[in-house]
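Enquirer: Scrolling down, you'll hit the structures one after another.
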Structure I
Amino acid sequence: MRTGEILALKLKDINLNNGVIYVNATRSRFGESSPKTELSRRVVPIIDDLEPILIKAFKSFKFRSSDDYVLLNSNLKPYRDTEIFTKKFKTILNCLDIKYRRLYTMRHTYATNMLRANLVSPLELSYLLGHSTAKMIYDVYVKYINKNLDSFNRSIKIYN
């Protein structure tokens, strides 16, 4: 998900029973609005490693209503924009002794790893990321995969 989409997440957007997150909004310094494109409104599967973290977080925080935001600042208000949240992200990385990387880099890492592991097709990935076409996947992510031809399995049998 894009950072603004994560900041706009509300409790009602997460369905643990079905294992999905509904992306319906984004937050920026201009407020909350519709996602970047019409296809950015989407349903994203919750990966297995994330589910127990979400369950634990939901149990430790008392939500008042399904319209409550999932991520709140120290004043229990939603983050106004990604710039403010990025400062918090830097602090989190520092506490975990993890080298700084841009928050958006995690989105690229997710996309590249999904393609490298053949977990999704470029078309499926474009949907998961909220792109209007698969062109962005080929333009941005596939080039990273193509650089790693050293691991290409040359013993494949095309014609049997």
Structure II
Amino acid sequence: MHHNNFHLIRFIAAVLVIYGHTYPLMGLGNLDHIQLWSGGLFPTAHMGVCIFFSISGYLIAQSLLGSSTLVQYSWKRFLRIMPGLIVLALFTILLIGPLVTTLSTSGYFHNPDTYAYIRIIKLFPAYPDQLPGVFKELPLSLVNGSLWTLA
């Protein structure tokens, strides 16, 4: 079995992104503890995103070199991203949204903005990043706020 450390590095990058995004999403300012300790030299979420982009660049180039045609490469990229993104969108709309919305369940499911959220799967801004009544008590009521990095 072939083992590499990409999974560990990607996990660490994901933790950095989540941790760094927590502060502005919770209205705690843009500087998290790591940024404060480093005098602003190490923006945590930015470091995580840069790690992801570096690893992705290597892995995507490897995928391109291992593909016989651009169509095959494009299909592999589509299959790598889209099924998970579609499941995430449906999970968010159908399970998370109704559990945390301030609206009634009926009000949530009868609101056209609930179903407009599915447009996040197009990957290109501007896409809806809010669901009706979801996270409205937070300073930023974004749902899956880090998805902008996929585009």
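Every read-out reported here was derived from the displayed coordinates using simple, explicitly stated rules and does not represent laboratory data. Keep in mind the model is a prediction, meaning the values are calculated, not measured. Cβ atoms are built from the backbone, for glycine too; each structure is taken alone.
Enquirer: Suppose relative contact order in percent (Cα under 8 Å, 6 or more apart) works out to 20; of I, II, which structure was it derived from?
Expert: It was calculated from structure II.
Enquirer: One of I, II was used to calculate FRET efficiency 1/(1 + (r/R0)^6) of positions 99 and 123 (r between Cβ atoms, R0 = 35 Å, to 0.05), giving 0.60; which?
Expert: I
Enquirer: Something else: Identify the structure, out of I, II, from whose coordinates volume of the Cα convex hull per residue in Å³, for residues 11-66 alone was calculated to give 71.
Expert: II
Enquirer: Comparing distance in nm of label points 7 Å out along Cα→Cβ at positions 59 and 91 across I, II, which structure shows the greatest value? Intermediate results must be reported in sequence, preceding the final value.
Expert: On the way: I: 2.6; II: 1.6.
Of structures I, II, the maximum of distance in nm of label points 7 Å out along Cα→Cβ at positions 59 and 91 occurs in I.
Enquirer: Shifting gears a bit: Given that helix-only ellipticity at 222 nm (-39500 (n - 2.57) for each DSSP H run of 4 or more, over all residues; to 500), derived from a single structure, equals -9500, which label among I, II identifies that structure?
Expert: Only one of I, II returns -9500 for helix-only ellipticity at 222 nm (-39500 (n - 2.57) for each DSSP H run of 4 or more, over all residues; to 500), namely I.
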